[in-house]
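Please find the structures below.
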Structure I
């Protein structure tokens, strides 16, 4: 029996909506599991990549040093890396903070914000160091494919994965592109 295609997933600075959309393939997930095996993924609760994987699906942009480290580790362990969703492709909603300095954002959130009582900016050494701006994945590593959408639909995931695994053109037809 031929070995299965391995897939790893992770979420960086995003809302986890892309993973939820992947789960929305519903019963087709059982068909997918006939040909793929999930490595690192919240689907199976494996927290680290256990070796080289065929396809890495990464949602979310990069807003802190931990995100960069996880992405670089993914890139080093994925034959094909896919930026999934608008946060990964363009920086998405988290990149709205790029119009302000990091200091302005922190002060608005922790000092001047509505309902802030004990006003101080958190500085615990265990918190990941924030980057000065939010970056899409391709600004830090080489991305092989992008799966746009906010989030990409379950049908978009299904189309991309089944076509790519079959060695066919995996570009999304226009009707599968959505931003809602």
Structure II
């Protein structure tokens, strides 16, 4: 049995940049376990000039984790997918509707990826039990903070004058790290 644990977080753009209130960066982390052993992990971040949110970050984490499972050829395996974002888990199970326009394309992408796994099961878990994915998300945040000019330039590109809504809502990756065959630690 494989388990995918995912987590996402959102941080506003620095106030001194004078961008729209919902501009910011979103970090994600995911871990894939076979039984209780970590076999893959990843973390990264995106910037968005408008409509950035915690829910967007959670969907990005889920999408990145599902893509990793596909990279591993795990379509035929029993996969438990766990996250601490109850709204995302409920939406993916069909228990809740997606109403936010900023989420709908990510939801459709996640549904399309999840359809590859015939034996996928969804489970909400309290944040305190999503520790490894949360740590990776925070690692991504630390890495972005260590290079503030990198993500500031990305935000400026997305949020600059004359940019239409499409440019501001585009997701721009600024960090992506995946490790397959990873063991605990590292």
_Of the structures labelled I, II, one was used to calculate mean count of other Cβ atoms within 10 Å over residues 43-50, giving 25.4. Name it._
II
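Work out which structure the value 12.1 belongs to, where mean projected area of the Cα convex hull in nm² was derived from one of I, II.
It must be structure I, since only it matches.
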*Rg/Rh (Cα atoms, Kirkwood Rh), for residues 27-66 alone computed as 1.03: which structure among I, II?*
I
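Assuming -1.05 is log10 I(q)/I(0) by the Debye sum over Cα atoms at q = 0.31 Å⁻¹, for residues 107-146 alone as calculated from a single structure, say which of I, II it is. Please report the intermediate quantities before stating the final value.
On the way: I: -1.05; II: -0.91.
The correct label is I.
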*For relative contact order in percent (Cα under 8 Å, 6 or more apart) computed as 25, the structure of I, II it came from*: I
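One of I, II was used to compute FRET efficiency 1/(1 + (r/R0)^6) of positions 99 and 155 (r between Cβ atoms, R0 = 41 Å, to 0.05), and the answer was 0.95. Which one was it? Could you put the intermediate results ahead of the total?
Details: I: 0.75; II: 0.95.
Label of the source structure: II.
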*From I, II, which structure was helix-only ellipticity at 222 nm (-39500 (n - 2.57) for each DSSP H run of 4 or more, over all residues; to 500) = -7000 calculated on?*
I
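Read-outs: derived from the displayed coordinates by stated rules, not from any lab. Bear in mind that the values here come from a model prediction, so they are computed numbers and not experimental data. Cβ atoms are built from the backbone, for glycine too; each structure is taken alone.
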